[in-house]
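*Asks:* Structures for review follow.
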Structure 1
Amino acid sequence: MDKPWLKHYESGVPSTIDYPDVPMPHFLETTAAKYPDHVATIFGNGSSLDARLLYKQLNEQSNRLANALSAMGVKKGDRVALYLPNCPQYVIGYYAILKLGAIVAPNNPLYVARELEFQVNDAGAETIICLSRFYPNVQKIRKNTKLRNVIVANIKEYFSPVLKLLFTLAKEKKEGHRVTLDPGDRWFPEVVASGSATPPQAQVRSTDTALLLYTGGTTGVPKAAEITHRNLVANALQCKAWIKDMKEGQEITLTALPLYHSYAMTTCMNLSVMLASAMVLIPNPRELESVLKAIDLHKPTLFPGVPTMYTAINNFPELSKYNLKSIRACISGASGLPVQVQSRFQEMTGARLVEGYGLSEASPVTHANPIFGENRIGTIGLPWPDTTAKIVDIDTGEKEMPVGESGELIIQGPQVMKGYWNKPEETARTLRNGWLYTGDIAKMDTDGYFQIVDRKKDMIIVGGFNVYPRDVEEVLYKHPKILEATVAGIPDPKSGERIKAYIVLKPGETATEEEIKEYCKENLTGYKRPTFIEFRESLPKTMIGKILRRQLVAEDKEKAK
């Protein structure tokens, strides 16, 4: 097919890449050999007390943990669950599992016991590495799972000595007790120390499954995208090629996105390992002041993020106290980047913030605007190297749509998953004739720039007219008093659905329902205007910062009973 986007690639960005036939841990081993004393992780509380782990230490501890896991009976193909926030133990655990040829099964650290139990059982995991704070949830579910190895990490294990002491004193004063492990369960440092530092001897191929990425939890029963080592390697190398001015051994990546999510896994962790970049690990990105302190102190150059994160920074009351000028390049993902948020962040920081696009089934990134080339605001940019995309009709998924017309976005590329774990029917629906059907409505312009119109499942039908939430949300974000907004369809017997807007105002601002409706009347055609307005203190979000539109609708349905 014609690829009009290729002529808009920045000079120096290749249209195709030579992908080495190696598993993902190869890059950690190469970086540790080439840059043994470069910093791999920076971890603490955003202060001068933050601790650093070097690449030679990261590689050695991953080897030790891999060999220890092998001694505990973990073998190639076994699934090992990670139930950790952003911390050095996550990075060590991730690479140790991959070095064994086992499969990483990440879990959202915000999961309650019920959600954790589902994913552990669905993955068939018999080993879990968890944070001590989350250990009670593991204890609750254990009898209902096949878990036989439980390894517990304490957040302070990789703190600097002074910060570790301060943390211990504060925690004991607050809680007055220490975690006691059940018989047979083990502490993370003890397990690492028990393993040999020599590289494990597992034969791991690029085509082997590396990861089970759970997706769809906000839209239905979660299912796991089965990601291979080749998928991981390809997407990290595509990212490296796209941000063409990155310098090996010289970058610092702000890792505020949660590592259990595919976006942070690729753009923060795996890319950093390839580049010998330092990862500034942020355990809780919602503590915005600690994020700003970390930027000011550690001077990151790369900042992958999500719109809600950039919005929060734009509106932080004391932003002038922090120097954010070290940030050079930012790719925004997970949801649409409002134009106002993008423009404001670039003005304040001098950084280049561009919108990209991806999904867990593609490891995850498939598109982005050029970092220093032509950035078309409001689009997700161009397909990445070796990635092909097109727009097909929504009904059959077989007819290619003309330029400028909306339809379902479908994708081909080396980053596309093997399929869904143990779900052949779901796989057959999503992977068809070599294409990944994304479920997103998009359109392409004559130059090959793609624009996401909205999620297929989020489309609102008002009196027979299709309304895409993003169209309305873009207008709401331009209102000077609005901090965050989302819209959803509410069932209506006459028109099918009516639009409801959920709005969070900026601190200190007040507004009335009539004021917002009048603003919408001036800026939106009749059927796109919200019928209902609800002002809220906050909007529910996933840990990565995506607004949970369906949760708001579910809350409304519950209230209506």
Structure 2
Amino acid sequence: MNKSDLETDISRYIWENRYCLCEDPGLNEEHIRDTWRRVARALSQPEDRPDKWEKLFFSALEDFRFIPGGRILAGANNPRPVTLFNCFVMGRIEDSGSGIERALEEGAITMQQGGGVGYDFSTLRPHDCAGWRADQPSPGPVGHMKQWDEMCQDLLAGESRRGAMMATLRCDHPDIELFIQAKYEPEILRNFNLSVLITDGFMQAVQADQDWALVYPEQSLSAVDRERYPDRIVKILPGDMEPSHCRVFRHVRARTLWQLIMRANYETSEPGVLFIDRINELNNLSYRERICATNPCGEIPLPYYGACDLGSINLTRFINNPFTDEAFVDLVALGEISGIAVRMLDNVIDVSHYPLQVQRDREQADRRIGLGITGLADALIMLGLNYREPSAREQAAIIMKTICHSAYCSSIALAGEKGPFPSYDREGYLSSAFIQSLPDNIRRDIAKSGIRNSHLLAIAPTGTISLLANNISSGIEPVFGFEYQRRVHDTNSGYKDFALVNHAVSQWRMLHPLDPLPEYFITADELAPESHLLMQKVLQPFVDNAISKTIHIDPEIPYYEFIQIYEQAYAFGLKGCTIYRPTPNRSAVLTPSKS
């Protein structure tokens, strides 16, 4: 890379305003290389030979080959008590006065120290039930969520990093319609992303056009409400390991409820859907936990108090002879950096500050990490591949398979050196569905040595760190546009606009200043929604956490075509799906250039 490393105005702006520690005592970072040295030094501390690993870690960071999550870049060796984890799923919300207060306080502490939060509000009793205060009915999940929204707004006044919160609710909760329609009021719940926990049973009822029971656990209801709702059913609820005796509040047509979700998403872009049974079925720790929430962007489904330990490999740095017939991916180098990145993210667990002790206990017990990729679309272009063609998906799958297997082999080696994650159970872990899909030699080595990290792979959105790395395409998303405007939140609660040129385009123009762009240069607006889903489908078998993928669609898309995208996502076996359709109340952060 050239001497400046930061080649674009937005890269310099992002570094100076989010990741450069130049005003803290004893720190005076003048170049991003100073940031890389700080991060490498911090993450090498748990090693027996920190000097050796500091050099290797710096080499991985150099040239943006491996890009740790934003909290790691900003917080490693930061004298202030900040966490290195981007996000957390918080604890189970107890439906009582003290339980609500404790959950609010834990969320506030976590967000003050830089972490986004995810909550499942399904544990809160429906509105108009007898409340835990004798003189007041329950406000229900949506009513309580407004308290979180106000708390988040108060905490974030004047901050440059917008607060991130995820709220989930079971598709069989009696207040599900209120949750689905909450974002029709644009001024409420502005700091929340919403997702409905969709079960296989619900989707089967939708397909068969059957009735669907809305239920709530009877042990959490008052005697009066148990009398009001006498019908009973036994079922395992998301987040629970054992079945619960529930009271049936009423029945709705499953297809009608599905249409309500789809219509709200079409008009407001929320709620999204999480196929929660599939998430739990493919969870490496399914033998000991049930998941009911994710981090705010959905790439890490987490148990209570779980954390996001994220980093992404910049695929554009592993393409040799770009834009030629001899272009290829250096899979050997990709495997090598995967191993170093696993070690770095594993060390984050030991050096990070934790907002809450219970978060430390959970993360150090499971040692979950989320190694992913970014710059996929630019890398495919550099290889001369069209994002929507089968050949591009085949290459993407080879890349992700290489990273997956290298990451698992590295974590196995780390277990031999430092010990497996403390909650590791040999028989239970080896019997989980994702582990069963790994090659025989990897499973044999896990059986022999254990493994250092319960989970290893996640593909995050990488919006900001991809801008930092000279505006490469983000995550696995297609190129948004060859030239476009990007709006960035600044420290004065305002916005700053930048004119951007896609990285692959700028690289092509340096090599071929007079030639038009070849046909394999393709942008998101040229792709059918199915192309997005197919890319996610071929990568998911090599991702043990999840994939954050947003399908940006034309606001004029017919409603019936919109619904088919979600139904196809379920048919493809995906864990979730997010569709963004710009509406009058929700404009786009990215805007194509008029030129």
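*Asks:* State the single structure among 1, 2 that was used to calculate helix-only ellipticity at 222 nm (-39500 (n - 2.57) for each DSSP H run of 4 or more, over all residues; to 500), giving -9000.
*Replies:* Only structure 1 yields this read-out.
*Asks:* Consider the structures 1, 2: one of them gives 6.2 for distance in nm of label points 7 Å out along Cα→Cβ at positions 64 and 496 as calculated from the coordinates. Say which.
*Replies:* It must be structure 1, since only it matches.
*Asks:* Now for a separate question. Upon calculation of mean count of other Cβ atoms within 10 Å over residues 32-39 from the atomic coordinates, which of the structures 1, 2 produces 20.0?
*Replies:* 2
*Asks:* One of 1, 2 was used to calculate mean count of other Cβ atoms within 10 Å over residues 120-127, giving 20.5; which?
*Replies:* Of the options listed, only 1 reproduces it.
*Asks:* Using the calculated result -0.36, -0.96, -1.31, -1.39 for log10 I(q)/I(0) by the Debye sum over Cα atoms at q = 0.09, 0.16, 0.20, 0.21 Å⁻¹, for residues 72-231 alone, pick out the matching structure from 1, 2.
*Replies:* Label of the originating structure: 2.
*Asks:* Here is a follow-up. Identify the structure, out of 1, 2, from whose coordinates Rg and Dmax of the Cα atoms in Å was calculated to give 23.6, 78.
*Replies:* That value comes from structure 2.
*Asks:* Comparing distance in nm of label points 7 Å out along Cα→Cβ at positions 136 and 536 across structures 1, 2, which is largest?
*Replies:* The maximum falls on structure 2.
Readers should treat all values here as calculations from the given coordinates under stated rules, not as data from a laboratory. On a predicted model such as this, the values are computed, not experimentally measured, just so you know. Cβ atoms are built from the backbone, for glycine too; each structure is taken alone.
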